[in-house]
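Pasting the structures here.
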Structure 1
Amino acid sequence: MEDDDREGYLTGQILIAMPGTEDTRFRRTVVYICAHNEEGAMGLVVNKRIDNLNFGELLQQLGIENPKPGQAIDVHFGGPVESSRGFVLHSAEYEQDSTLQVDGRIAMTATQDILRDIAAGEGPRHRLFALGYAGWGPGQLDSELQANGWLTADASEFLVFSTGIEDKWKAALKTLGIDPSFLVTDAGHA
């Protein structure tokens, strides 16, 4: 059994930020967890677009030909760590040597080759491009969960790739049967 499959680890799950999250970078975010083990956790925010950078401009900066019509994708804020590094979260049917197969349905690749394939129309069926990632050191995510900073839920390809950016946070909460209007913004403390 791999470490990521052990009980208590959240690889392949989503984190849903609670309304009272003080860190504005994570307010109303949904984070797909790519890896979580005793060494920490790594995930990508899947519902925050970077509006001042488009896919074609990014490819041009990397010396990659402009995407074929219909192949352009939004550029997302993946998290505050290594904000100039790109990651493609994608459906698992696409694989390179460097691809991290997260859960059999969703994978992550962080090479320029996947960007070339996407631009050429040969990339994965579903894909999300993110700059930066969310990272937690050993025990840090567990502490944030215990402090009620996040809810966790099963991830679905539909939620990660097809739900509109503005709707993902509410849709993620609804997978847990939670109406966002009933959540309080401040957790009680004794």
Structure 2
Amino acid sequence: MKDFYAHETAVLDEGCRIGAGTKIWHFTHLMPEAVVGENCILGQNVMIANRATLGNNVKVQNNVSVYEGVTCEDEVFLGPSVVFTNVINPRAFIERKQEFRPTLVQRGASIGANATILCGHTIGKFALVGAGAVVTHDVPDYAVVTGNPAKQTGWVSEYGHPLHFDETNMAVCQESGQKYILTDNQVKRIE
């Protein structure tokens, strides 16, 4: 007995792994070596490729392809039509699978609608990639990046609110009350 939900139009290739409580919607395809954690939501027309991995509590909105080499840790949000790549210089007439570059989206990060993530980079913990951004470099933890190419435009809390640092380089999330410190252009949450 399966402990996840899959719409009747979903294609789940033999060998894919799906965690308990996950919901898979219309026209979604999981390839044989895809790994999807517990309590994930995969929207309509999503593709999870061989050896792509989603952690627990990941939300993937409609029309997203997660290609081989992409790893999304727990609680990642992928907005509608997010684009990942896995080869830096693709050509139709040359197979470059041995040149795949890994992409890591760390815990709690959110990637906005229609953003493009070029392969070989890390999106840091709780970072926020703005809608339509084109990420061509690593994104630090808690950073906000926007534009093409993506540039850092601020910092956010784990709850996704802008962080405003005072003269002592301290900030407080307006919703959670969590405290953060900015040191050497890196943000850390104070426990």
Structure 3
Amino acid sequence: MALTPEILLSAYCQGIFPMAHEDGEIYWYDPDPRTIIPLEQFHISRSLARTIQKNKFNVTINKAFSAVIHACSLPANGREETWISSEIITAYTELHRLEFAHSIECWHAGKLVGGLYGVAINGFFAGESMFTHSRDASKVALVHLVAHLHGAAFQLLDVQFMTEHLRRFGAVEIPRNVYQIKLARALEVPTRF
């Protein structure tokens, strides 16, 4: 079954998302517990706040989606295998064309050095992946994402699975049934990314 925009959007609206496995097959996930970052509890460390104040990075939105998703798909330290297959890249690039998938990019000296991408449906944003080639670049992208979501009245930032990296920003795990309630409420909010 092809990953069409209709299938992807329907899945996200039900709290389900795809990941490719080593065998090339697409598997669907609905974790319990689910990890979210409550926008009102987002935490920025002092050192990261200092980095942001220095304006080391030029941050853009939706200027290099293809470059971001390709960079996210590459192996990195601590992430030797990737769930972002060519099929995933094609599907999410189409979602981007339809204005449902979005990227935040961090640039330094004219080079893309970090970023993230995800899916937005009304007041819901699913963070899919991030990458960094420069210290703190992906963190700065996340800070800008949260500020953008706040400004557009988004209600839910889904980050799927807990990591120590996300926990430092205030990520929490919630039961699937609580997530489903938050998702339904967020989907009712008529906002745009």
Can you rank 1, 2, 3 by mean count of other Cβ atoms within 10 Å over residues 26-33 and just name the one with the largest value? 1
For mean count of other Cβ atoms within 10 Å over residues 58-65, the calculated result is 20.9, so let me know which of 1, 2, 3 that is. 2
Can you spot which of 1, 2, 3 the value 1.03 was calculated from, given it is Cα Rg over 2.2 N^0.38 Å? 1
If helix-only ellipticity at 222 nm (-39500 (n - 2.57) for each DSSP H run of 4 or more, over all residues; to 500) is calculated from each of 1, 2, 3, which structure is the one that comes out at -10500? 3
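Every number here is computed from the coordinates shown, using simple stated rules; none is lab data. None of the values given here were measured: they were computed from a predicted structure. Cβ atoms are built from the backbone, for glycine too; each structure is taken alone.
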